[in-house]
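Nothing in this text is a laboratory measurement; each read-out follows from the coordinates by a stated rule. Bear in mind that the values here come from a model prediction, so they are computed numbers and not experimental data. Cβ atoms are built from the backbone, for glycine too; each structure is taken alone.
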Structure 1
Amino acid sequence: MIVSLGGLILGIVLGFLLPVKLPVEFSQYMSVAVLAALDSVFGGIRTNIEKTFDINIFISGFFGNAILAALLTYLGDKLGVPMYYAAIFAFGVRLFQNFAIIRRYIISSLKKND
C-alpha cells in the first residue's frame with residue numbers, strides 16, 4: 001500500500017515537473033488511453049474491495065482495453081468515422097459504475113463503524 005501510494009505521488013510530482021506536450025492529432029488517442037487506464041484502476045479497486053482481485057486479469061484488461069481502444073480510434077481515423085466514441089462510452093459507463101460500487105462500499109463501511 002505504501003509503495004503504491006509512493007509511486008502515485010512520484011508520478012504526480014514528475015507529471016507537474018516534466019510536462020509533456022502532445023500534438024493535437026493525438027488528443028483522441030490520449031483521451032481513450034486515460035479512460036482505459038482509469039477504467040482498469042477503478043475496476044481493480046472494486047475487485048479488491050470484493051476480494052476477487054486477480055493481477056493477471058487486471059494486467060490483461062489494462063493492456064487489452066488500451067490496445068482495443070487504440071485500434072478503434074485508429075480504424076476510425078482511417079475511415080473518417082469517430083469510432084473512438086464507442087470506447088469513450090464503454091469506459092465512461094464502467095468507470096461510473098465502478099465508482100458507484102466503491103462509493104457505496106465506503107459509505108456502508110463508515111455507517112458500520114458508527
Structure 2
Amino acid sequence: MNKKSVLDNITIDVYKDGDQEELNNLFCDVFSQNRSLREWEWKFKESPIDSRPFIILARSESKIVGQYACISLWLKYQDKLVKTLQPVDNFVHNNYRGGVKVIQAKLMQKSNG
C-alpha cells in the first residue's frame with residue numbers, strides 16, 4: 001500500500017480577511033523572523049497603490065501551509081505609468097515542500113488566473 005502524500009490534501013485558495021495572523025506566523029516560522037502583525041498589515045493592506053491583498057494560499061485541512069503574495073507598484077513603461085504586481089514573501093512550510101512542480105507551482109498558476 002502506498003503511503004499517502006502530505007500533498008494529497010492541498011487546496012489552493014485566495015486570501016480572506018482573518019488569514020493575516022496565521023500567514024504572518026507562518027512567515028516568521030519559515031524565515032526565522034519576528035515580523036509583527038502590524039508590519040504585515042502595513043505591507044499588504046495599507047498600500048497607497050492598492051490596499052487589496054493579492055495573496056494565493058495553499059491549505060492542508062484548513063491550515064495555511066504556503067503563500068504566493070504580491071504587492072502593487074507603479075512601473076514606468078515608455079511614457080505611461082502602469083500598475084503591476086511584484087511577487088514578495090513567497091514560501092511553503094518545510095513539511096510540504098516537494099520541488100518546483102508541487103505547491104509553489106500551483107500557487108503561481110492560480111495567480112495567473
Structure 3
Amino acid sequence: MPKPVTKRFSKEFGKKEKVLNYATQTYQLSRPNKVGAVIALIRECQPKTFEQWEKWYFENANTHGKTPTKITKESLEELGKRLFVKIKEIVIPEWTEAFNQLTLQDCVD
C-alpha cells in the first residue's frame with residue numbers, strides 16, 4: 001500500500017531547522033508578543049494554501065501584550081535579522097567552544 005502524501009505548507013530547512021528552532025526559542029522570538037498567537041490564528045484561518053495563510057496572517061495578526069501592534073512583513077524581517085545576529089554572534093561561538101571542550105567523561109556523566 002503506497003504511503004499517503006502529506007502536503008507541507010512550511011519551508012524545508014534541512015539540518016538548519018534544529019539551529020533555527022533552538023535559537024528562536026532560546027531568544028523568545030516566536031512568542032505571542034512578537035508574532036501573535038500563531039496556533040490560534042492558524043485554527044481560526046484554516047488555510048488551504050501557504051499563500052492563503054500568509055495573506056490572512058498579515059491582515060489579522062497582532063502581537064499580544066501591553067501594547068499590541070500589527071504584524072507586518074517588515075516586523076517579521078526585523079525578527080529574522082535579530083535571529084541571524086544571535087546565531088552568528090552567540091550560538092555558533094558558544095556551541096563551537098562547547099563542542100571543542102566536550103569529553104568522553106562528559107557524555108558518561
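When helix-only ellipticity at 222 nm (-39500 (n - 2.57) for each DSSP H run of 4 or more, over all residues; to 500) is computed across structures 1, 2, 3, the figure -29000 traces back to 1. Each of the structures 1, 2, 3 was assessed by mean count of other Cβ atoms within 10 Å over residues 52-59; the largest value belongs to 2. Can you spot which of 1, 2, 3 the value 11.3 was calculated from, given it is mean projected area of the Cα convex hull in nm²? Clearly, the read-out refers to 3.
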